[in-house]
Structure P
Amino acid sequence: MKNLNKKKREVLLLEPNYHNKYPPIGLMKIATYHRKLGDNVTFYKGDLKKFILDQISIECIEKLQRIDDSINWSVEKKSITDRICFGKKTLLEKDYIVQSKNRPLIKDCLEYYRSYYIQGKYKQEPKWDRVCVTTLFTFYWNITIKTIEFSKYLVKDLNELKVGGIMASLLPREIEKETGIKPFKGLLDKPFTLDPSVNLIIDDLPLDYSIMDEIDYEYSNTSAYYTHMTRGCVNKCGFCAVPKIEPIFKEKVPALVKFNHIKKVYGDQQNLILMDNNVFASPKFDNIIKEIKKMGFKEGAVYIEPNQLQISIENLKKGLNDKAYIRKSYKLIHKILIRLKGKTAQNFYNILDKYSLMSSDTTTKGNLISCYPEIKDTYERMRSKKPMPRYVDFNQGTDCYFVTEEKMKLLSEIPINPLRIAFDDIKMKAPYVKAIELSAQYGIKRLSNYILYNYKDSPEDLYERLKINIDLCEKLDLHIYSFPMKYIPIYGEEAKKRDYVGPKWNKKFLGAIQAILNVNKGIVVPPNNNDGKGRSFFEKAFGENLTEFRELLYMPEPYIIYRKICEEKLDYTNKWREAFKNIESSELKKVKTMIENEDFRKSYPEIKNKKTLKLLKHYNIKRDDIEKYEYKETVNI
């Protein structure tokens with residue numbers, strides 16, 4: 001499709017620099033959209049000031065090349081960047097620059113770009129015709145707003161600053177009030193959305209996988225097909241954002257054409273990650289499983305990685321995304337170089353050196369294409385061809401209320417790993433247990449479990465749900481990895497931070513749960529039926545029963561995190577228990593309230609009761625105090 005605007009636009013796609021596991025699917029579709037229109041597309045995630053500095057350095061190099069083309073300025077990129085950013089003069093002192101007849105012009109050029117950067121002149125001369133900013137969770141409010149505000153300096157016309165995604169859909173009024181930019185809400189699932197003259201539905205487009213190779217940030221799972229088989233959800237749960245973002249439940253959306261496009265252009269991917277919100281609710285579930293099988297994801301399917309360098313070189317020849325594939329080709333070549341030995345390594349090195357491919361700054365599209373015929377056989381011989389299992393992951397979780405024996409049987413025909421089933425409320429116990437039993441019946445042994453807490457539940461509810469999983473693992477010989485997920489409101493001011501406290505929770509209890517989860521990176525591991533360590537870990541972490549669990553909720557958080565040290569080496573835990581036990585009944589309610597509200601972090605001069613003071617002293621011990629125990633610098637309690 002030709003660009004109906006007649007002119008190639010410079011389009012910048014930005015993801016705020018928060019930590020996230022999966023790539024920005026919305027921006028990947030927008031990248032495809034703009035490439036179809038013939039626009040130049042750039043993706044960035046990271047420090048925006050570093051991005052600006054890099055862009056200015058590239059412009060400076062282009063200008064210097066015109067001033068004196070006898071010098072390979074790309075080799076000096078770091079020195080040029082240091083000059084622009086820090087004012088370092090080492091570049092101007094190099095012999096070949098000192099001897100250049102154009103040295104005065106070179107000096108002026110460097111001074112101009114240093115001033116351009118330091119004085120922020122780039123803010124008055126924006127480069128980009130359109131900037132698209134994606135948003136994720138509402139509690140990333142601060143970093144997202146900073147990204148939007150910075151983007152104002154990058155775009156020529158503020159009307160072309162486009163903001164969308166999850167947070168934009170949930171807090172549109174708040175974003176507009178804060179930034180003056182009116183965001184898009186929901187999906188880009190209608191034509192003429194970004195350009196009134198372009199009849200393309202962005203949400204139906206395949207993903208542009210190349211943009212992930214433009215940045216240094218590495219997502220957790222890049223070798224995967226990301227797609228949907230359904231859209232929306234039939235439920236309207238009060239804690240969930242899906243009804244707002246995807247209000248219409250679509251029983252089946254086409255995926256095979258997009259899958260084949262990705263495979264052809266970017267190469268086969270190992271896994272299939274489906275972002276459906278309630279796939280079991282679809283009456284077309286059997287068709288969904290059939291389509292997944294057509295994609296090559298049958299039970300027992302294996303994956304052999306294709307020749308990534310060959311794909312990269314072919315896409316460079318097509319001009320698909322030069323920046324991305326230059327970077328990727330360079331990394332792939334040097335990954336192989338490290339593995340080579342002896343004469344083969346020396347020959348490979350010599351070829352790379354001949355084509356100036358030993359440095360990323362001197363690596364060019366033309367040199368990569370010219371070099372490839374000389375290294376392709378070595379690369380093909382050395383690259384990994386090890387067969388690996390393929391997995392299907394309905395990443396957003398499934399709904400136990402829609403599980404049937406027929407659906408579980410169908411699910412067992414694809415390499416589902418893990419099967420994620422939500423257990424958001426203790427009232428779901430019966431259908432949840434039934435779903436787990438059916439999964440065991442059909443040989444689905446690895447499960448992952450989202451467990452919502454801090455909503456309308458109580459701490460005891462959370463404990464009970466976790467214990468149910470431990471019991472099911474032992475009874476049915478399963479592995480259920482539980483992921484407790486703290487509820488945060490999706491609307492209003494409380495959505496902007498992570499410190500919301502549910503009606504049956506308090507600050508101390510939430511802190512205690514987080515401290516417990518920190519020990520195992522947020523996961524509650526299943527028991528190993530061979531050694532029972534999973535149960536023993538759970539009972540140590542959460543208590544053998546509700547009485548022990550409630551005690552843990554009141555325990556000082558450093559004592560939870562450094563459990564062994566505090567129990568065995570410092571004896572702090574026993575002293576804390578004894579102090580708690582000695583609190584007089586008339587004082588107990590008041591003391592518990594102080595602990596629950598974390599008032600112990602403040603001074604308490606009004607308290608005269610020595611037993612209460614002795615207990616509260618434990619809550620002012622910091623992690624550093626525990627870590628210093630071996631230096632005999634422990635706190636006297």
Structure Q
Amino acid sequence: MKIKLLSGLLLVICLLVSHGAAAQIIDDSTKVLYSPKTTLQLFEKDVLEGRLQRSPIDTSILNMQNERFWFNDTSYFQHLGNVGTSAKPLFFTISDKIGVRFGKNVFDRYAYNPETINYYDTRSPYSHLYYVQGQRGEQVFEGIYARNINERWNAGVAYRILSANKQIGTSTKEGLIDNQAVKLFSHYTSKNKKYDLFFNYTLMKVEQIESGGIRPETEDTPYEELFDYETESIFLQQAATEESRSGLHLTNIFKLAGENLKLYSTTNWRRQANEYSDGSYPTDDAGSPLFYPNFYYTNVRTRDRNTYTELQNQFGFTGNSSISFYKAYLKHRRANVEYSILDFMRNDSLSTEIERGDKATYNQVFVGGQLKLFYENKAELLVDGEFQISTDYRVRAQGALAGFSASQERILRSPSLVEQFMLSNHFRWDNEDFNSSVIDRSEVAYAGKVGDRQHLKLGVHYTNIKRHIFFNEQAVPEQLSGNQRFWGAELKHHINFGPVHFENFVAYTNTEEADRVRIPEWVLDSKVYYQGFIFKKALYGQFGVQAYMPTGYFTDAYMPVTQQFYLQNDIQLTTYPVIDVFVNADIKSLNIFLKMSHVNDQLWEPGYFTTPYYPGMRRSFIFGIKWMFFD
């Protein structure tokens with residue numbers, strides 16, 4: 001991996017743009033003409049739904065130090081203890097996608113989403129550099145450049161790197177993660193404002209060195225003796241996962257009758273290729289295999305490959321007025337998946353590598369639509385649905401009034417491709433007898449301001465899963481015949497006393513009737529900070545402390561061969577808070593943060609696990625910058 005090139009790359013870019021930073025465009029009164037107010041962003045969904053407003057770019061320092069906000073998805077996730085590693089949502093989530101799906105999603109959090117990319121409208125070229133560096137090798141870098149070619153056409157490019165060093169099983173700072181991503185994007189509006197075109201190309205390549213986690217010396221090794229990090233034994237010595245994703249997205253919007261009637265078409269092409277390899281199998285002292293359950297083809301070297309390709313075309317019409325929005329569409333999806341594994345053909349004098357494989361093709365048709373009625377910002381009624389011809393469907397109804405909202409959602413969907421079929425040197429299954437699962441979810445919520453100082457958001461939800469599909473204790477798919485029911489509540493609260501702010505998030509989940517769904521009973525995330533001007537209003541900043549703590553539970557383990565989190569009942573994660581101290585500052589076009597993460601490291605526990613046998617990060621000093629240029 002070449003992640004160490006990042007420091008040099010950053011230095012070169014900073015030198016190239018430093019001249020521009022000192023040459024801001026000013027008028028005769030030395031007033032800056034170009035600023036965040038002249039650099040606007042817009043989203044494809046807003047144009048499609050008739051929300052034509054363009055919003056200024058985000059220059060806030062709020063949550064800049066928070067690791068969750070370094071990536072494209074800011075939800076809570078379970079991961080393998082380090083930046084950029086395989087991850088799954090901490091709370092149960094429902095994907096909108098029905099029909100054929102690949103099912104390998106552990107790097108979704110870090111990928112650019114073609115559906116939600118922000119486009120720009122700039123009076124001057126806009127660029128920003130975003131860089132985070134941690135004491136233990138955590139690195140995040142993103143550079144963006146966008147400019148208007150003319151007043152109706154904008155184009156831009158972004159390049160991002162995520163990298164991290166190993167924390168276990170090595171005495172040197174070897175690379176663990178190398179994630180590089182690119183996005184190219186462009187938006188065009190015709191002169192008569194009746195046509196919009198959105199285009200983007202996305203690319204991501206990931207290499208993750210797999211350790212399999214810490215390997216205990218014996219089955220009875222106490223939990224607290226597994227945190228020697230570099231000196232700990234690990235299961236896998238030469239294993240790695242590689243994933244590459246690429247995609248093209250194109251949307252055309254034609255206004256036939258202004259905002260009242262618009263025709264649109266969207267084409268999405270995406271390709272995802274995954275490879276798992278290992279050249280040294282773990283064994284115990286007696287030579288018996290560890291970690292892998294089977295060797296179906298060879299015990300010399302593993303190389304499992306699979307490639308998923310999807311082409312989707314959607315055609316529809318939409319329209320909106322001051323009190324309504326509607327959309328109807330027809331969608332066709334063609335998908336192809338190929339599997340290959342490395343095998344050895346042997347005779348008395350020769351050993352030959354060959355590839356064995358399988359493949360499948362799918363053609364599916366969907367119809368869908370949405371109707372929304374609203375009155376200013378006070379009331380809203382939404383009905384949304386999509387139906388795959390003859391099988392899957394999803395429907396949702398939602399209403400909102402004066403801060404109160406309620407929703408009901410049902411999804412019937414077939415198993416993902418990974419849940420249905422697997423061809424690997426270590427796993428094989430063909431679940432032709434799996435049925436579609438049904439998910440019903442009900443939610444009630446309130447969001448609003450309480451007095452002059454407080455903001456409150458409270459939600460209660462209930463979920464019922466019929467014929468739940470999950471990966472069991474053997475890391476293979478299993479489908480239940482009964483139901484998994486769980487409910488919970490979430491509270492977000494923000495109060496300030498002048499410049500002192502308290503932000504709290506509390507989530508409770510009851511899974512007594514869902515023993516195959518693993519979610520911590522309580523999740524607490526609290527932050528207290530001072531915010532305001534210091535040094536005679538020369539500097540605006542924040543200084544504070546943040547603590548995050550899920551209660552202990554039997555969280556899912558991770559199987560790198562299939563890239564799936566799976567059920568386990570051997571090790572219960574402890575209730576452990578992670579406490580950070582941070583400083584955020586806004587210096588004109590430069591945002592900066594300094595953070596000491598996990599300041600309580602080894603104060604009352606030797607460490608903690610984020611996933612069984614994958615320890616969380618130790619104490620680390622981290623700094624980050626976001627430098628914006630408007631000329």
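A short reminder: the numbers here are calculations on the coordinates, not readings from a lab. The structure presented is a predicted model; accordingly, all values stated were derived computationally and were not measured. Cβ atoms are built from the backbone, for glycine too; each structure is taken alone.
I have -1000 for helix-only ellipticity at 222 nm (-39500 (n - 2.57) for each DSSP H run of 4 or more, over all residues; to 500), calculated from one of the structures P, Q. Which structure is it? Don't skip to the answer; put the middle values down first.
Details: P: -13500; Q: -1000.
This figure was derived from Q.
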Of structures P, Q, which gives 0.55 when FRET efficiency 1/(1 + (r/R0)^6) of positions 66 and 410 (r between Cβ atoms, R0 = 35 Å, to 0.05) is computed from the coordinates? Q
Using the calculated result 0.85 for FRET efficiency 1/(1 + (r/R0)^6) of positions 50 and 378 (r between Cβ atoms, R0 = 25 Å, to 0.05), pick out the matching structure from P, Q. Q
Identify the structure, out of P, Q, from whose coordinates log10 I(q)/I(0) by the Debye sum over Cα atoms at q = 0.10 Å⁻¹, for residues 82-369 alone was calculated to give -0.81. P
Test item: Cα Rg over 2.2 N^0.38 Å calculated as 1.01, pick one of P, Q: Q
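Which structure, out of P, Q, was distance in nm of label points 7 Å out along Cα→Cβ at positions 290 and 330 calculated from, if the result is 5.9? Mind dumping the intermediate values first?
Values: P: 4.9; Q: 5.9.
Here the read-out was taken from Q.
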